[in-house]
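Following this line, the structures themselves.
Each value in this text was obtained by applying a stated rule to the coordinates, not by laboratory testing. Everything quoted here is computed from the prediction, not taken from an experiment. Cβ atoms are built from the backbone, for glycine too; each structure is taken alone.
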Structure 1
Amino acid sequence: MKIINVLGMLGLMMTVLLPGQASGKWTEEPKGQVELVYVEWSSEVVSTNVIKVVLEMAGYAVEITPVSAAAMWQAVASHDADGLVAAWLSTTHEHYLQAVKGKVEDLGPNLEGTRIGLVVPDYVDIHSVEELNAHLEQFDKRIIGIDPGAGLMAKTEQAIKEYALNKFKLVEGSGATMAAALKDAIRQKSWIVVTGWTPHWKFSRWKLKYLEDPKGVYGGKEYIHTIVRIGLKEDMPEVYHILDNFHWTPADMEKIMVWNEEKGADPYDNAQKWVNENPEKVKAWLAH
């Protein structure tokens, strides 16, 4: 596992003395191994790589593993992983949280201002989920979804029932296939409806809008939480402290998400780049 020497990584960008630095040097051997899990949504790829970089700066070897949403929660509950920074609450992942109640510790939001729902290009001339049935053929009878285990998909299945959208097919796929379908539709200026969430780079690239959800199936404002295993505070107090301090904005996240969409982009390299450019925020996460 690659352990980053903070002087080498930040020498040109960061002059501030960060916690853990002594006499201009960092511990050569890792202080310990940290295991993090995440779902491969573009937002969680970003946040998990950023916190990996920061924990490595603090002297830890960090392994990050992409898994399904259900497996992500179970891994922390069973102590197979130390934590995650990818919990969408209180709607998307609420059923996963309830399944492991008392087996994990919720450190609260690391990002505020998120949202989930059905999304269309702004040229699509409807404004509510209630209007979808009237335009069944224009949408090719499809709602383009993501991975089948995602909480967003479960909510969309509920929306299909609540709004009697039974003639629509919810198409399973991934975040990438959803975005590709959206890109193709916008190129042709055809109608499409997709499962969407904020933050996501697609909102920076295209003019999109959420359909109103008068029945409240998708809930209101959501938050992305940090979840850790029981006992992490006692076993690895510094890691616990950094994860507890981790907090940023949708604008921060979306900036890296856009970088990650560039050809040949490496999410880890882009996380390092963002850390280099935001020393004050990183300093606050590392502060005791």
Structure 2
Amino acid sequence: MSRRLASALGNLLLIAAAVATVLPFVYMIAVSLAAQGTVYEGSLLPSPSLSAARDNYAFALTQVPLLRYMLNGAVVCGAILVLQVLIAAPAGYALAKLPFFGRPVLFAAVVLGLMIPMQVPAIPLYVAIAHLGLLNSYTALVAPFVVSVFGIFLFRQFFASYPDEVLDAARLDGFSEFAIVWRLMLPAAWPAVAAFATISVIAHWNDLYWPLVVVTRADMMTPPLGLAAFRASGESVGNVGALMAGGVMVTAPLVVGFVFAQRHLIRGLTLAAGK
């Protein structure tokens, strides 16, 4: 009886946490579909209106270049992800499988790097990018993130359990170390790649801090920065429905991507954690 009670309480807590997590998104969608006057009536969810929804989404799309912001976000996230995998996969392989002097120290440095937030090196990074004349560019948005210590750590954990016998056989067949990484290790680490891709894209799509530091031009803004500029613009002051409509359009690609990638994300993190 006590076990059933504990299980029921645990399920209730999970349901409550799920509702608390989803409710803000449900409210955002409801407000984006509602007329301005109904938002402040005091009901939990405003009543939807087809004409109000059309006006809100049209206002969000016409008052600011929202599609341009989303394109910038896609370019930045895609470039960061590709460069991160190109660096993290060989680095993780070297830390997992190649014996060399100082390997434990380097791995300790990687673990230490996981504890350093972006705000710590932000000032020297900004000064360097400004001196190079790269502000308001894709390079400024991408360059600080091409080396991901989390990616190196994740791939290292995944590669550590790969059979050494297979690697020795590949070397006997004439495979170089880079060929082993890209033709053997990375295809076998697909769950880790999918998990890392999901985490990387979500993190950089939602990043407001760094674009706020290096971007001032409207045509280079990413989705969060574009929404912040939209909120601060005179045309949108008080227009909560349009702001929520912009939030829905910016959030929707992440939600759809996460729904399709969640199985790979959970499997990749579980396998890496168990190794």
Structure 3
Amino acid sequence: MPLTPEVNDLIDRAIQEDLSIGDATTDALIPDDLQATATLHAKSPGVLSGSEIAAAVFHRVDPDLTVEVALADGASMERGSVILRVSGSAATMLKAERTAVNFMQHLSGIATATATYVEAVNGTGSQIIDTRKTIPGLRSLEKYAVRCGGGHNHRQNLGDGVLIKDNHIAALKLRGMSLGDVVRQAHERASHTIKVEVEVTSVAEAEEALEAGAQLLLLDNMSPDEMRKAVEVNKGRALLEASGGINLTTIQAVAATGVDLISVGALTHSAQALDISMDISYQG
């Protein structure tokens, strides 16, 4: 992942969170001149994300550390796969360890979960996409991790596109507007450079939104039978996104309906961290 100003700021804040008043243990016990080599490796299989960020953490804590990235993000890992090799000051290595590992464990967990969902719909034509259900402040990293796992990104933020949801529709219905009216107003007032997506809960709503010019339909908590009917009604006019409570047990049935996109909030809000560890060898 490119170390953009935003990513560098996240790294700086993470380091500050852990080292704002130093490392009481390392400062008291580890000599400044003690040298070491270390490997960071996977303790369980998965898909890697965050290796370059972890390397940047080590370099930010101590620019004199030598860091080798042994595996690129997106790589499949087995138990024991070496991700990074680090050499130099043992003290600064220990100070950077937790922050570097935290980034990789969290992002690799997301990448691994995404890869599992992508594999589950392989060959169906449906794409797995994420949502904005991310940890505040970490969205760009978490969405990057989704891409590492073979998934695709939905909106990065609220300005990326129009997504008319139930609360928007309910507010405007109080003013006498129909679903079709809401869609048409969005087209009239939003920039021509962004698309209009509408959340629908029935085939009838899907038809109304399509007639009003919706370019994407979010099929919210529909059954597979309802999704299949929406696909038939759509006739390729809009992209169809299935959403709502989809998991690995139900996703194949959803993909079989012919929808284009399947959004899964669990990729980011519920992914289990991948177990990654650092082994260190000291040089007397």
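Source structure of the calculated read-out (helix-only ellipticity at 222 nm (-39500 (n - 2.57) for each DSSP H run of 4 or more, over all residues; to 500), -10500) within 1, 2, 3: 1.
Output the label of whichever structure in 1, 2, 3 has the greatest value of mean count of other Cβ atoms within 10 Å over residues 244-251.
Values: 1: 17.1; 2: 21.9; 3: 13.8.
Going through 1, 2, 3 one by one, mean count of other Cβ atoms within 10 Å over residues 244-251 peaks for structure 2.
Output the label of whichever structure in 1, 2, 3 has the greatest value of mean count of other Cβ atoms within 10 Å over residues 100-107. Write out the running numbers ahead of the final one.
Numbers: 1: 14.8; 2: 10.6; 3: 24.5.
Of structures 1, 2, 3, the maximum of mean count of other Cβ atoms within 10 Å over residues 100-107 occurs in 3.
Each of the structures 1, 2, 3 was assessed by distance in nm of label points 7 Å out along Cα→Cβ at positions 124 and 196; the largest value belongs to 3.
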